[in-house]
Every structure is written in structure tokens, then in C-alpha cells.
Structure P
Amino acid sequence: MVVPRGPRILVAVALICFVALVVTFLHRDAFANLRLRPDSLWPSTHTPAADDDDEHNNTTALDPNAHRLPSADSFHAHFAAVTRLKGITMAEAKAGCHWPDGQFVNFQFVPDVEWVVKDRSDEEIAARRRAWQEYVDGRSRDESLIPWEEVKDKFSGRGVVVLAGNDQTVMQLKVVLRRLANLRSTIPVEVHYWDDEMDEATRAELAGLYQPLSFNDLSQPHNIVRVKKDGKYINYQLKNAAVVNSRFAELLLLDSDNVPVLDPAVLFDSRVYQEYHTVFWPDMARTRPQNPAWALTNTPCRMDEYEQESGQMLVDKRRFWYHVQLAAWMNRGEQAAYYNAFLLGDKDMFRFAWHALKTAYGRPRKWLASVGTLNAGFFCGHSFGQHHPDDGRLAFLHGGAAKFAAPELLRWNKAHLGYFRHYKRSPTDEDPSVSVRAGIVWDEAAYMPNRSAQFKGMVCNDITDAEPRSLDDLLPGFDREFEAAGGYWKLEQEGEAETQAAAGG
């Protein structure tokens, strides 16, 4: 039987509609599976990250208030827009900073380092930029972001995260723990270490100084992100790993040589943290316009921004789980060898991860103070005084130089009213766009009579144009509090060694 032409057309149309409907449902399921795959977090419906001249790059989903997004997975559309951004050139990145000729600017890195003398090529920048973008959007062949849904139940609460174990960091950690106990803090502390750096006896001793205290061995397979230890002393990647692997949802990353002045628990309630859910404290130096990190992260150089001083950092992983992963990715494996040439380990990798992902971060109202000693007119700043995010109260004294002080220098200063006696603050410390004369100086301790032949001096920091003032104006009697926390442990160790030597003789 021959079917009339009209009905045949209707049957054909019906079949086509049925096939289209089936294909639509199949593709819907495929797209859903694509979004849920661990190695491909974001819908692959956008074009690859573009470093070409595509005039149709769509930035409509780029959220100017991304720091207010309520959860890590709220960033999906924002990240898709980030990886579509047209890449900027080195020239465009450098143009953001234009200090007048002759104006002093305290830059990180000396002026003859290779990438300052000669710009990295735009081709290199584009390739390296593409690598982190592919890591973020799931197109990398090597590794990709770990989905928040897979790990969110592993994190809860607030706490302090400290990395310690090698060399003198355990002794420094004891000072931090005693100080927290003396402040009557109850904030949980989590100590991260590597393998046999910290034995059971040491962990028991630390637990006797402060509670609640817990430990995490970063070398063990239970960690979410695994890293390798490169050597005995410098392993900045372990700090990134401690942040990612910490059991806390909201954490304060604290260096072992950083003495809390205030109970750290109060910082989570600051207005700055409540707005940005991060606080990145400033360093003394600025990032050079030639630094490849600006172009790599599609960020024009900023004149109102200091480098990050990561001896303390607040972050909420519930919101920024993917951000801290990107910072950790920059600091491990082959990427670490590249980025460490201009970002000095974990320092600033957090800041540039936030820049890369176009997310504002919180900053304290005041720039740092230099805290130290004034002897015979010579000021030696051995610690950074970092402030409460909202006001002028000192919150931390980060002894980046103090930890290298020789025992005889400590002893002499302790006998002369203490090692924490003076401070300097810039009169423009609430305006980060103002360039301040600051930097590194060398203390030969010419003021100290009868120096030993072994004494070699030490590095100090100084805010040159600021006048030194008594630290008692800000922290009355702090040197006694430092001593009560065991801060002069080098002198105690020296005394014990002398006693043992005398007994042996």
C-alpha cells in the first residue's frame, strides 16, 4: 500500500522530533555528568581561555563582588568568566605602576635579577597563564581542582594552623602556645609537621602547654593534597599544604616565630574579615612592575598594594576552597620552580591566586610597624608589628629577624630594658599608595662592648623617616610578657649547655 505524501511528511516530522527529544535528554545527562566529574568542575560550554584577539570574549559573568559569594561552588560562573578574559601583555601589566623617577620605592628583589633586567616574553606569559586557567576550569591533562562537594564534610570550626618541626621551630612554637595560654585563649590550635620531625614525646610536651591542640603529619596518605618535602630548612609548599589539609573551615595561618599580642579568636569577628572572609597582612616591600605575576594573573600592577606577609593570614575555606588550591598548585612540582623565581614561596602566592581569580581580599586598616630596639641612636627592627584589621591595636609581633639574634645580643638587650623596647610607624600608614622609605639595615652592634670574636651582627628592618618611640606606649611591659612565654629560650639553652659543660669538666 502506498502512503499518501502528506501523511508521510507528518510521520517523518514526528520521527525527527522524537529523535531530537531523545538526543536532547541524552545530552542533558552528558552535560550533567560533565559538571559532576572531579576532573572537570565547570560546564565546558565556554571557549578555551583566550590569549588571542577574540573581540567577543564575554565578561558578563565576572562578578565584581566575588568576595561576597556565599560558598566555593558559587564561583562556577565567575571562574568561567575569569578563564575567558583576554590576556594582558607585560607592557600593559607594568603600565599600572608609574612612580616618578627618583622616588624611593622599597621593592622586593634586587634590580639586577634577570626578570627585572629583561621582561619575560608575552608568549611565555600566555602559556603559563593558560596552564593555571586549565587547572581551574578542568581542562588540564595533569591535575585539576578538587570539588568542594567531595571534601566539605572534612572541615569545620575555626582555629589556628601552625607549621613546625624542623630546626628551632618547635622552640618558637612553645612560645606561641605559652602566649596563647597566658592570653587565656581557648581557640583550637592544629600543628602540622613532616614525618619524623616531631616525635611522640615532643607532641606530648606541646600538648601539656596548651589545649585544645591537635597534630597533622603532612607526609601521610590521609591528606587531601599531598606534597613533597624538598630539604631540611626551606619548604614553603608545606604552608600551602597545611592550609588546604587543615581540619578547620576558617583558619588563621600563623608562623611559629609569630607571637600573638591579642587572642586570635577576636580577629574572626573583625569588620574586615566579616566583609571579605580573608585578611592578608602587608609586607614592607612592594612588587616590582616587571614581576611576571602581574601579567600572569591578568592584573595591572597596583601602586596601592604592598607584598603579602604570610606570617599570619585569615581565610574561610568554605568560600575560597578553590582559591587556596590554586595557591598550593603554584607552589608545588614544576610550577613551584617557576613561580618561586619571583614570588618567594608561599609569600604572595595567596595574593596572586586571589588576583588571578578576580576576587578582592581583606586588608588591615594600618600598614605594619617596625618593632625592636634603639641602642646608641641605632634602631634595629627585628619584628613586624601587624595590626588588628579594624584599628590601630597591635595583634602580632612577627619575629622574622628576631629568630636569628645571637644569644649574646639577646642577653645584652635583655639587661638593657629588654629586646622589645621601641617601634616605628609611618605617619602615612593608613594610605598604602604613599611610598615610604623603608628597608633592610645591618646591625653590627657597635654599641655593645666586649663583643665576642664570633659575633657577626644581624639583619634588621627600618622605617627610615619615622621616629622611634617607646613600645610601652602601645604595649606596656610586653618584654616581660615575652619572657614569661619563654621568649628568651636561647639564653636558657645556653645556660644549660654551660652547666653541662662545667659538670663534665
Structure Q
Amino acid sequence: MTDSSDALPPRRPEDLKMMEAGLKEPWRLPALALEYSKLYSDGIRPVPYDLLPQEMSSRELMGWWARTHDGLQATLNRPITKAVQERPAPNYSSPLKGRIAELLGGEADDRRSVVFIHHAYYHFYYLARALRERGWRAYSVSIENPRSPNNAFYHGEDLLLWDDDPWVRRELQRELFEAVKTNFDMVHFHGDNAMTLFEKGLCNNNMRNGVPWDFLELKSHGVKIGQSISGCLTGQRQSVFNAGTGGVCNHCVWQNNPSVCSDEKNGFVNDKYKLMLDLNALEIDWPLDTSRQTPNTFYDPLTYCLDMNVWRPDLEIPDRIERLPREPGEILVFHAVGNYSERDSRKEQRNIKGTPAVVEAIDRLRSEGLPVKLVFKTGVPSKDMRFYQIQADIIVDQLIYGRWGATARETMALGLPTICHIERKQPDGVPPSKALADCPLVEATPDTVYDAIKMLATDAEKRRTIGEASRAFAEKWFGAEACAERFETVYDRLQAGKFPLYRPAKA
């Protein structure tokens, strides 16, 4: 039974209808936003339309559009005689050292341009920097409280728009919206609740109800919308995923928690993504639902990049980092799980990464006299995790999911032999992935992880050669420079209208 506190709020059928209407007739967006607010909120026109008059006639809406958009005259084929001016944005004391438009490279020019909004661990930060080295106007921007516990997973951003005063935050976000609308060709986000530049636009309800009014407005100005998935439930129904993976959900603590994962919630996001996204970056995650099998889906690594100088085999360990104790000749096997207490249930025997099988394998090998030792970490800040990983001889990532995770990306970049369960064949109807096919991860499931650890623990040469192959693979597929080049190719195809965006890499 599911606790009533986990029950989903009712789905709002108006959400998709409003989005479809706004995409078809974008000059109606302010009116649609007001209508929606009267149904579900305070009845006040939401951002980014809150500076417009509360009530506007059709002619006034068209006049507003004529002033703010090019091409309305040709679209409607009738004269517009009345223009509505927005109220000026409130004056406020910005905590920044300059206008946001200036901090993000100034006025639009002929350079490629993208704003990455919200954190995707550290990936957007390093990708934006690599794109700038290629001549782009590319920046990572966060609106998140820097005191958030999530900050432990981040490595920084190019621009942080935070102030403890919520009124100041809103005006900073308004400035960002105007800068993106005027000066950028693309905005790329992370998080199925975060299709917005505004804090007020975050869909933090369990159903993900809400309409991304600012992104609809950006699309009406020709700004492309991209997103990078955060996991299996990002726009992918649980039943579809569980059937396509042979029962992965049966190992997950969230399978019966609809406030986190359900067909209704995930399917709602799936429908939103099909309407809104110009680029769906899957980062080799499972492409099973309909929003993940579109011409604008990219399947291989694209935005989840690493700085190969931050993760490197000759990494020096700072004095402040604990040295892992090791007996002479002992082999250290490293396994880590983020948010472990939330993702493990011994009572229900659910653990999505296969941690109990790793513990059991190590205990069995030790009982047989093999000098192996398990190093388990959780709750370590991302910036420090690599200093523990590099001290190990063998890494075990996830044994059930069928795709690699953050641990494997990082440890392959460190040149460490890594064990992980990988389903290399894509589902029917999806192009093959060379990244999945060529990945040098050592295959194992909970039933075979004992054999995989034993094989690596007893063969130092195999550990060395797999580690070297792993580093080369990471440079090719996860390196910031390689991902920036790949992203540029996809961006150019998107801007030119060349679909599908994904073209399998050649052998």
C-alpha cells in the first residue's frame, strides 16, 4: 500500500492544451497565462508577462506582439494599429557587478550561443567553458541557493543569480530572460521540474503540473530548447522502462512511490518534452519512451562531459584527504552510492546499484584468502570524490541498471578498471550506439560480480590494460573538448533543420 501522503495531485489536462495553443498562436500567450493563473494560481498574470496590463483585448495582444516580435504582419496578414507598452521593470539594486547581458557576452553577434541553465552535476560548467574555447558565447547559469545541499555535487557556474531577497531574485531572473531572448540562440536545461529560467516557474509539485510560459515565449523568438536527462524517470513512464529493461524497477526503492516515479507523472513530462524540446540529450540512458525516440533525440554522450585535467591518472591527493588504509599486497575495491540512505531498503531488499552483491562478493573472496578490501563511500562532495577513487585498484559501479553512471564516467577518466552492467544493444527502432559498443567497462551483474572482481584482483596486467583503454575511451567520449565538438555539430544540424540530429559514429 502507498501512504496517502505520497498520492499524486490530479493531472491538469489544461497544461498540454495551453502549451499546444501557445505554440500554435504565440501572440495569445499572455492571455493563456492569465487564464491558467485564474484556474490554478492567484489570478495574476505570471512571469514573464506580469508587466503587461492585467486584461488585454485581442487587438492589444496583437499590438504587443507586433512591438516585440518580427513577422507578425505577415503571419496575420492584417494591419495592427494599437500597440501595448509593458510597464518598465521595477528598479532594484542588483548584487552583480554589471548587467546580465554584459556578463553573458554582450549583444548578439554571429557566434554560436547557448545558456545552460540549472546544474547537471558539474557537466554544464565544463562544457560551457570548452565551447567558449571554440569561439562560442556559452555560459552556465544557476538560480539555486548556494547553501543548498545539492551544492556538494557542483563544481561552480559562470553566473550565479542568487540573492536572499526573493524580489531581487525575480528581477535577476527577469534580466536573464531578457538577455536570453535577445542575445542567444539556445537555452539548455537539466531537471524534469526545471523547464524555466524563473524560480516561480519550477514545477516542484509531485505531478509536475505547470506550464513553462517563459520557454514558450523564448520559442516564439526562435530560441531553441534543449535538455539533458537526469535519469530513467525523466520523461519515461515506469511501466515502459520496466518492461524494456527486464524489470530494473523491481530493484528500485521508488517503484511504489508515485510522488517520485509513476506512469502518470513521468508520462506527463514525456508529453511536455515532445511538445517543447528541440534537443533531447539522453547521454546513453535508456531510450524506451516516445519522447526519447524522436528526430531531435541524441543518444550518445553529448553534454555530460569531464575536464580531463581534473580527472587524470596522475592525480595528486591533497593533504586534507584521508589516505585509505591498505595492508601490503592488499587490493582495494571501491564502490560508492550517492544519497545511499534514500536509495537502499534492506526491508524490501531493494538496491538499484547492487551494493549487497558487492559486499557479499568481497566477503566471499576474503574468506577464500584473496587480499581484497571494500572501500565504500557516500556523501563525499563531488570535488573530493576523485581523490578517494584514485587510491583504489578496482571500481564497481552499478550492476543492475544496464547503463553506466557518474562513477564509471569519472573512474574511466582516472584510468581505473571499472566493473558495470552494460546492455550494449539499443532497443528496436533505435540506432546502434558506438559508445555503448566500444566501452571497456568490465561486464558484471549481481550474479557475476564475484567472478569479475576475482579476475581483476588476480591479474595486475589486465587491470593496467583495461585502465589505459578506459582513459582513452573517456577522452574520446567524455572529454570536454570532445563533447564540445560533438555539441557544435548537433547545434549546427539543429539550426539548419537537419534531422535526425543523431547520426551513429562510424567504426
Structure R
Amino acid sequence: MAASSEIYLELVELSGHVVAKGAWSATLRADCLYQSAHLAKPGRRCRLLQGTWEITPFTPLAALDLSLGTCIQVVWLSSSATDTPSRGHAFVAIKANGSVATWGDAGDGSDSSEVAPLLTEGVVQICGNQRAFAAIKANGSVVTWGDAGYGGSSSEVAPLLTEGVVQVCGAKLAFAAIKANGGVVTWGDAGCGGNSSEVAPLLTEGVVQVCGNDAAFAAVKANGSVVTWGDAGHGGSSSEVAPLLTEGVVQVCGKDSAFAAIKANGSVVTWGDAAYGGNSLEVAALLTEGVVQVCGKDSAFAAIKAKGSVVTWGDAAYGGNSSEVAELLTEGVVQISGTNFAFAAMKANGSVVTWGDAGYGGNSSEVAAFLTEGVVQICGTQLAFAAMKANGSVVTWGDAAYGGNSSEGAALLTEGVVQVCGTQLAFAAVKANGSVVTWGDAAYGGNSSEVAPLLKEDVVQVCGKESAFAAIKANGSVVTWGDADDGGNSSEVAALLTEGVQVC
């Protein structure tokens, strides 16, 4: 065990990339390591492992076994806890011993009984799509379950998934696994990305990122080129922009039916369904340089440039046209979030600018006075936004019935909030005292009265799926609510959720 006053550690991804490194006081708990990891990928959830032992935020650094080395493995979980709900109607929990518990809609992956013997230990990461899951184990093998047509069965490629997998990416109907040598293995719906045979020679090595949308994948290779496959109309074919994707690409963002690639020179290349953002010709002159981030939602994209200006394209009704607020988007934007129909941009001064469908979050005029400063996080459901401020208060707008109106719990949202999470049509806020406040559509988790006594204290994180929430408590136990059939009722696996749990 560690004994010196400071401990040197390196936080390393499965790919070998060092996320953070430095010396931390041995008197601290491991939440300082989680904070350092989250700085690298804000809004992403992760697990920290030392060998096969899981480090929780409450683990004392002095308890680390330095005889195992200074490398702490960072395993990024498949969904964001702070932006939008992840796909599907089922939950998966990874326990500290690497075993897995599942619950929710059986057709969407809650029934893992067929592979249960393979999920009793060693699982370090899980990725889900609309109706299936894929688990990566510490030995680099992959276990899949759920709807076979969506990738729940990987039997056709099983020999390729026995070792060496470092990351799995899910499209709506298929999966793609990146192996340690940069090769890619795919399975699921053949027409929607599960069959990559047409581009197989290009996927044998060198892939560093894979991104999926509803029906296609795009892979970025180490030489900056891009390979695409799946449904052509959804971006599975990039032939029209192929000369622009032979080098220099550093990141790809995919949403619904289109992709956007950022190149090293800050330019952006788009392809896929033109109506969904696959055609950016109208703003092409603004996308030739300086872009540092792209955010996509349903039928539109928004790009942030180096000086904080914003460029939008795609369906105007979904936020693809920001002309009405253009003067407010010329500088200072640091983050963009979206509902299905609108965008919200957070600026460096803590103010917020919104555009898109007025009824679904594009118009924030009713709460404008509360959005001029101090905002530190924005979370979107399908139809509403919630902004968390530095003083711990929360401001909401959008469709009132689906989270845009938080008046019933307003007294509880004036201070102390540290996290906001959404399902499709409801929100949940975690407060510094460990209590939880919910609002929005009751059927989607907006009413937590049935489990209220369990949400009064000790909650450290909340995860939202499409219509249910799961709260993780300090002792590692889990509390669920929302649509019972879609994960809001975890009674059948309650005995497995009493300690040491991380929810996906």
C-alpha cells in the first residue's frame, strides 16, 4: 500500500492514451482522479481500474497498491450522464467484481441469461444500442446479448472477438469493435453497418476512432483518412466527398442520418442525408478553418470555432438556422447542447443563447433573466432544457409538460444542485446533500414519489435511459424509477444491486 505523502499516477485509456498524470496527496480520495479524467472528456462517465480492482471515488489513494505500478486504467462508459439519455429501454450495471446485472425491457437487452456465465467477472466496459449490448472484458474479449438483429448475437464474428478488443461503438442497429492493432470487427443489421465486407481491406489496421449514427459507421484512421459503411443514404457512402477524407481528419461526429468530420486545419466535411445536415454548402465558406467542435442533434449540426463563434446547418426547424441569434453567436461560445428540435449554447461568461423550435427549447425568453450569467452545465431531453448554475440553482425551459417547467420542485432547485440528468421527457437533479429532485413526465421518471425515501440522501450519480432513471448511492447500491417495463423497476435484480455498482 502507498505510504509516501504524494503518489505519482498515470490515468491511461484502454488504447494506451494517457489522459492525465501527476502527483496527488496520499491523504486524498480517488474522486480527485475521477475529476482529472473528466477534464479530458467533460460529461463522459468512466470507471478507474488498478489491475482488476475497481477504484471508486471514495477509495483512499493511500489504499492503492503501488506494487502493481502507477498505471490506472480509464474505461469510458458508452453514454453521457450529463447531456442526453442513452438509447434503449434496459439498464446494465457493472459491479466492482466485474460481474453484470441487467433489467428493463427483455427485448431491449435486459435478459442476459443466455450469456450469464460469461458475465460473472472481468467486464470493464459496456456499450449499448437501441436493443442490444456488448461488453468488453479485461482480457479483450466481447460478450453480446439482446435482439440478435440489432447486434445481440455476434456468433458470425465470434472468433474475432475472443481477444484484443479495446473499444466498442454502437450504431442504432449494429456494433463496431476496434482491436488493439487498429482493426475493426462489425456485426448486427447488415444494411445498417453490421456488414463492413465492402471496405474490409481498409479496416484491417490503423483505426483510432469509430462513430455511428442511426444506420451507418465512419472510422477515422491514424493517417487521418476516413472509411464509411452501412446505409448509403445515412452516410454509409462518402463517395461524394471522398477526396476530402483521404487525410487530415481528427474527429467525426454522427447523428441520425449524416456525419461531420473535423480536419486538422479546422475545416469541416459533411456527408449523408442532405436534409439532416449531410449538406453544408450554404455555410461552406464558414467551415474552411477554425472549427474545434461539432455538435449534432437529430436533423441539424452546430460547429464551434476557435474564437467561440457558431456555425449551423441542416433542417432550419431543428436548429439548423441560427440567423435570429447570429449576433450573439459571434464569440465566446464554449459548449452546445440540444433537444431534438433546438440548440442551447453556453458562453464563457456563463450566459446562454438558444435557437430552433420555440416550443421545444429554442426560445428561452421567459427565463432569459436567469440565463445572463453563471451557467455551468446544460442538459437536454427531447423537448426541454435544464441549465445548472454555479450557485447550484437550476433553470428550465421548453415544453412545460416534459421538463421545461420545474415549478413544482422549484423550492428544491434554488441551490445545491451538482448534477442534472434527463430521460427523453423528464429530468433528475442530484444535490450536494445526496438527495434527488425530479420533474417532467411522470411516466418517464418525472415522478419519483414511490422511491422518495431512498432518494433523500447519499445519492452520488443519476443515469437516465429513454424512460427511466437509476440512481447510484455512496454505498454502491441502486434505486430506480420511471417506466417499470423499461428499467424503472429493478426488483427482480435488487439483490444484485446493493453494493459496488456502476450503471450503464
Here percent of Cα pairs over 41 Å apart has been calculated and equals 24, so which of P, Q, R was it run on?
Q
Work out which structure the value 16.4 belongs to, where mean count of other Cβ atoms within 10 Å over residues 92-99 was derived from one of P, Q, R.
P
Ranked by distance in nm of label points 7 Å out along Cα→Cβ at positions 108 and 140, the structure on top of P, Q, R with the greatest value is R
In terms of distance in nm of label points 7 Å out along Cα→Cβ at positions 244 and 284, which of structures P, Q, R is highest?
P
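Bear in mind that the values in this text are calculations on the coordinates, not laboratory data. Keep in mind the model is a prediction, meaning the values are calculated, not measured. Cβ atoms are built from the backbone, for glycine too; each structure is taken alone.
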